[in-house]
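Next up, some structures in structure tokens.
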Structure I
Amino acid sequence: MTTLDHDAAAATSRRLRNQEEVEARIRAICFKTGPPALIGAELEWTVHHTAAPRAPLDRETLRQALGRHTPATLLSGNSPGVLPAGGSLTVEPGGQLEISSAPARSTAALHAAVTADLAHLTTLLDDAGLRLGEHGIDPHRAPRRLLDTPRYAAMERFFDARGRHGRIMMNSTAGLQVCLDAGTDAELPTRWRAVLALGPPLLALFANSARHAGRDTGLASARMAAWWGMDPRLTHPPVGPPGDPAAGWVRYALAAPLICVRRDHGCWDPPPGVTLADWVAGALPDPLTVSDVDYHLSTLFPPVRPRGYLEVRYLDSQPGEEWIAPVAVLTALLGDRASTEAALELALPVAGRWHTAYTSGLADPALRRAASALAELAFDRLDAGLPASVRTHVIDTVDRRLRAAVAAKEAS
């Protein structure tokens, strides 16, 4: 172990002795402020047999298809190779695949990198008779867990005790996440409020998960319905002082129940009902460490999660090349302070309407008006570096969704 590795290991194994130290750790790692410069995306898909999309997926078929890119969760001990443009590939519990892009300095650069990585992944799957899904939830199959790890086993038991939504979330859903810098200290409160307020109208605009397990759910986004139906202490937005997002996040993290507790041997099930605050107060026999706090934060799944940057988690996966549309719209709306403030003003009338967004989508008039206004604002601020064909694709994709919603309303 190098000196740097030893120092890092020592830092994460450091014991946190009281709530003040825990709060300081959460604040330090979750909101890293500075001028916005980088963006990223995490694209997730369900995976299907090309000839039989309803057929169950198996671990070995997926492992053979991914080859040297197979993550360690699917092939123990493997160190997967990065994708051609620098992205990394992971496998979710139900066999969903996710590309996490390398950070990019513009939407245009992000589009080029993800397009290259996605083409490479698609080729690997094509050769194995597999294809990526086109929706935010598996339209064909009931949830079934492929990965057998202590973390996912503990999570499944935790969620099963509270209903069906957690198992669906783990094994059947596919999201599109956009990662944005938190901004300067002065910008952060507005960026945080805006990115949350934008959730309902953008969720409605890009809802893409009506069918699940062979039936029409009647929902615009059955993916978001699964997330929302879980324990609200884990999946609903944090609430806190408007001027201090970190304070709200600290409170949220402390009040959240433990989903799993890492152990060298045996299962990772936590004692029922224990929260991070309880652990700080001595509810578990093992002392709480920096690493334990960091791991707990990885088990919280609100619509926007602070990870040093802002991880936007409320968007459904999109079909094919349409992933760039919500990414380009969101990054344009948060591209500078003036755009962020204008977007916040447009979104505030429907901020918090999460339930309506995932049930009705653009059929709700208020959400449709807000989404349309936000789209117009974004179109004027799209990354000038995007190729003309991509800009046209983004605008056409959004316009098509808005026109379809209007036509459906007029037909009803």
Structure II
Amino acid sequence: MKLIKKLLIVILTGMAANVFAFQLSNKAKVSIITCSPGNEMYSVYGHSAIRVHDPLLNYDVAFNYGIFDFSSPNFLYRFAAGQTDYLLGAYRFNSFLKEYKNDKRSVFEQELNLSAQEKQNILDFLLWNARPENRVYRYNFFFDNCATRVRDVIAQNVVGGISYTKGAAGKTLRTLIKDYHGKLPWLNFGIDFLVSADSDREATLQEEMFLPDYVMQHFASAKRNDNGNPITKPVTVIYKAPEQDFTASWLLRPLTVVVVLFFVIAFATFKQYKNKRLNVSLDILLFGLNGLGGLLLTWFTIYSEHPAMSPNYNLLWLVPVNLLFALLMMRKKWRSVTSYYHLFYAAWMIVFVAIAGFLQQKFHPVFFVLCGILFIRSLAHAVFTINSLHKTKG
């Protein structure tokens, strides 16, 4: 609902924002606007925009590269496939600010030290870019988003360019985004499921600026190349949101839930083993879900245009063939054959855990617990199979 409302604001106020070129006065200023993270999945990383304010002309407009239409056809599929189109919206700054105040998200401003011609060039470009025929762009989470667009529009319109004096944080792309996941642990779990080994390389300073906070930090210390002066004035707080506690209860975190599931299944497996009768229905469910997860991950790895999706070493434990294995277990006549697969899979889980620390990709702790659940089931079946072989030989 909030996204639809935002689109309506863009449509209804776009005309008022004036999308036709005009001359700024000598009182005009251009600023980077940084908004603190929200508690929704789409807002957890914060937001960046450009503000053009000319008090003499009563012109005060936010240029926002973060607009998308959730109601557009096949949105979820296109988002998963990395084919989401975002657009640049130009609308009154007071409408922009009101939205973030309502969401209780702080808003910061960095006025840029620009010449009159540079301000005009930035405005002319933004007005051209905000036209219906120019405003749509293909969103890319790491490399082309609301923050990187703000970075590039400014850098490309400063005579002589700018230099960033603050060094890179020395973090990987994965650790950069994980810094924002504390309040949404299930999002953190999902991101670690989808994002591949390519996200575990150290990010460059330029790459860090896919996050709004890093745009603000790096521009705060950046210098103009032509005269060595700071590119921005000190950060000012337009709106300071009240402190909010978004910390998720540890009882609802993925690790807690999966550890509890591990002990429940371990206990059930022990009881079934003592009774010499393993419940195959449980195996069909567990291996079926694992196989479905592997198929989903394979699709993302092969077809998604999102960056850092391949290679994904989660496919070493989320095995697509497990779905076929689960289907075969549904037929009683195949269970004598599938019992040998349990032997193989139990051994493979040991190998995976042994080599995981040597792989480039970092794994969420929950993944190892999930591996442990399947290992327990496969180990129980494997022991039954070995015992049966010994009895046969005897």
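Matching task: 17 is the computed value of relative contact order in percent (Cα under 8 Å, 6 or more apart). Pick the structure from I, II. Spell out each step's value before the answer.
Working: I: 22; II: 17.
Derived from the structure labelled II.
Matching task: 23.1 is the computed value of mean count of other Cβ atoms within 10 Å over residues 176-183. Pick the structure from I, II. Each step should come with its number before you reach the end.
Working: I: 23.1; II: 16.9.
Source structure for this number: I.
State the single structure among I, II that was used to calculate volume of the Cα convex hull per residue in Å³, for residues 104-215 alone, giving 151.
Values: I: 177; II: 151.
Source structure: II.
Read the figures in this text as sums done on the coordinates, not as results from a lab. Not measured: the values here are computed from a predicted model. Cβ atoms are built from the backbone, for glycine too; each structure is taken alone.
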